[in-house]
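Pasting the structures in now, so scroll down.
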Structure I
Amino acid sequence: MIPYRTLSVQLPDVDDVFDPALRDGARTKAEAIYRRTDITDSLRAAAAYTVSAAFQQDSKFQLALSWADSAYRLRPTPQLQTHMSRLRQSLGN
């Protein structure tokens, strides 16, 4: 039998993304989760979306779109397509 380890990864609380005092910490934590290679693509995509949402709250739409694209490449969903469309509109594209 091959031993395995259980991973415990906790995404930042979504409310932290909307709190200016907590946003940078939430974004940093989500970026670190995204960069991990030992977790599922679904969790990495959720982390990338969290980073995107944080940048969107700071009106950094180009960065938000880049992170949304990273999430979409890992786990394409209609919700991410909609999010990306809204970001493009914010950029005037």
Structure II
Amino acid sequence: MQRLSVTLNERVLTSYDDVHDEIVRTLGVPAHYGRNLAALSDCLQDATRPTTVRVLFDREEGPMHDYLEKIVRIAYRVQAENPAVDVRLGGCPE
């Protein structure tokens, strides 16, 4: 089964819409996806295919830094309950 993967790069994402556009584009979430943190949590909890959530943080905090930190907390919580979910953190490439 092919792994799904989303990479959320703090340097590139400047709005909530950018974040959720990337999630929709890469994870194939259902049409009723609510484009918010609760909806992301639900989708990750329901994941049956291997799914990687990769968040790349910039050295200087961008406008979405706090929101991306919330996504990381949600993804780690879900990862503890759903073995299909994998969380990876890193720095933005130079």
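Each reported figure results from applying straightforward, stated rules to the coordinates on display, with no laboratory input. In this text, all values refer to a predicted model and were calculated from it rather than measured experimentally. Cβ atoms are built from the backbone, for glycine too; each structure is taken alone.
Matching task: 38 is the computed value of relative contact order in percent (Cα under 8 Å, 6 or more apart). Pick the structure from I, II.
On the way: I: 22; II: 38.
The read-out comes from structure II.
Quick check on the output: 12.0 is mean count of other Cβ atoms within 10 Å over residues 34-41, derived from one of I, II. Which one produced it?
Checking each candidate, the match is I.
From I, II, which structure was mean count of other Cβ atoms within 10 Å over residues 42-49 = 21.0 calculated on?
Source structure for this number: I.
For which of I, II does helix-only ellipticity at 222 nm (-39500 (n - 2.57) for each DSSP H run of 4 or more, over all residues; to 500), calculated from the coordinates, equal -12500? Mind showing how you got there, number by number?
On the way: I: -21500; II: -12500.
This value belongs to structure II.
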